[in-house]
Structure P
Amino acid sequence: MGYSTELKQRPFDIHCQDANMKTILITGSNSAVGIAVAKALTTQPVRMALHYHSNQTKALGLEAWLDARAIPNKLFRYDLTQAAQAEQLIQNTLETFGAIDVLINVVGPYVYKDILQVTPKDWLDDIDLNLHTCFHTSHYALDALRQSRGHIVNFAFSGVENTKAWPMSAGYGAAKAGVVALSKSLAVALAPHQVRVNVICPGLVDDENIASEERQQMASQIPCGRPIKPDEIGSTVAWLISDSPETMTGTLLSVSGGWEY
């Protein structure tokens with residue numbers, strides 16, 4: 001069962017009704033990319049609903065960073081592969097903040113396993129975590145997003161639009177291809193309601209857990225000569241939300257240094 005953290009006594013009003021302040025819901029907010037996205041968005045007036053499922057330490061670290069800068073925020077812990085918990089996340093976000101202006105679906109772990117060794121459970125886990133989570137949150141947020149004329153930002157990977165063999169990540173690749181199909185379909189269906197849907201497609205992302213030898217191996221594959229930094233993805237999302245054209249919807253934005261998976 002999912003749960004949300006209790007509100008703390010903070011030096012800001014979490015219910016602030018500033019008309020220029022956007023309410024942003026980020027799923028997988030405690031990942032390296034999720035944290036970078038959240039931090040990049042603080043250059044504009046925002047309230048943040050921050051979803052996570054595991055690794056509470058990183059979630060609390062992001063919460064503390066935002067608290068120190070007086071950014072209204074609240075943590076929510078849910079398993080978004082479960083439709084009922086996704087519905088609760090949306091309901092609790094609306095109860096807390098009163099609106100959802102932007103839904104950013106960062107959640108979706110990369111799984112590296114030979115397709116010949118993948119079990120039915122492995123396959124379903126890949127699809128559940130990378131595709132169904134996006135559908136669940138988008139579905140339950142539709143009314144709120146139509147009301148706010150909001151924006152959905154989903155995540156895939158650079159090269160997802162090309163049909164290739166992905167024998168070491170077939171489930172992940174299939175799920176992210178599904179995310180693109182879902183996003184494009186939502187973009188067309190929601191355009192009359194002035195709701196935008198776009199997809200960020202990162203390349204190989206630098207991460208603090210990557211050893212220097214592996215980082216060098218990654219860099220040799222990338223035309224620009226290095227992995228992508230999470231901050232670069234964060235700044236791209238911030239631009240997409242605040243400065244991109246109102247007619248930009250159904251778009252795949254590659255942040256990859258010229259690399260495609």
Structure Q
Amino acid sequence: MTTSPASLTPQEWRNIQTIERLNQRGGRMLSVVDLVAAGSLSLEAAAYLLYRIRRGASFLTAANPGGAGKTAVMGALLALTPPGAILREIRSAQDLSGGQPDVECPTWHICQELGAGRIPGYLWGSSIPAYFALSRAGSYLASNLHADTLEEVQQALCGAPNHLAPDHLRAADLILTLACQRLNGTTRRHIAVIYAAAPEGHLPVFAWDGEAGSVLPMPGIPRDADFGPERECLARLVHEGACELPVFRQRLLELLADQR
């Protein structure tokens with residue numbers, strides 16, 4: 001890949017650095033191109049996620065085992081935000097106290113994990129409703145938690161000691177559950193289900209099909225959503241091998257600008 005990311009704005013570079021700071025396991029943070037190339041995410045599912053996130057969507061990634069890829073997928077999705085977006089780190093409950101500043105650009109409030117650990121970047125208890133209260137027009141959430149299913153996500157966040165109102169969970173426009181399978185000394189990670197918020201709760205729109213070995217659309221996916229342009233864009237990035245985040249981000253912005 002020969003494209004230079006030199007034309008990225010200072011804000012775009014700050015965003016990339018914010019994503020890189022999420023890294024807990026060394027190496028580089030992955031991009032959506034990496035996930036598609038590894039078979040962890042289908043091109044069509046990736047296009048749907050790009051369609052939703054570039055128009056403004058909060059998202060959570062969820063899996064119980066450590067090392068399942070929650071943070072890696074969250075970081076990859078943060079690189080799908082619209083041009084000029086701001087990635088704001090929430091490091092502690094203190095960042096949620098007082099009045100929140102008005103957002104002039106689309107802003108994603110990033111929590112390292114929704115969990116009980118006494119670690120910077122973790123939120124739990126009364127901080128959970130306060131964190132979800134950040135969600136409004138132009139202001140979105142991005143985080144992950146230990147849960148394997150939608151039901152476990154609901155129990156963790158809406159039960160004690162967090163007591164998030166079930167209706168407020170719909171502020172998470174997208175919830176992605178991940179699967180981590182270990183067989184004969186190898187580990188296979190992939191998206192299990194992608195849920196989208198709806199008036200009646202979260203509905204599955206994509207799910208892993210073991211027979212096909214891919215993440216396929218479910219009947220509940222909105223048929224009025226045309227994410228063909230996003231698919232075309234990502235297919236080109238996969239073909240180019242635009243894996244590293246700075247290159248991925250610059251090429252993504254260039255291709256989306258060409259589609260206007």
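Only the coordinates and a few stated rules stand behind these numbers; no lab work does. All values reported here derive from a predicted model rather than from experimental measurement. Cβ atoms are built from the backbone, for glycine too; each structure is taken alone.
One table, with the values for the structure above:
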| item | result |
| --- | --- |
| Among P, Q, which structure scores highest (criterion: relative contact order in percent (Cα under 8 Å, 6 or more apart)) | Q |
| Which entry (P, Q) yields the derived value -12500 for helix-only ellipticity at 222 nm (-39500 (n - 2.57) for each DSSP H run of 4 or more, over all residues; to 500) | P |
| Ranking P, Q by distance in nm of label points 7 Å out along Cα→Cβ at positions 136 and 184, the structure that comes out highest | Q |
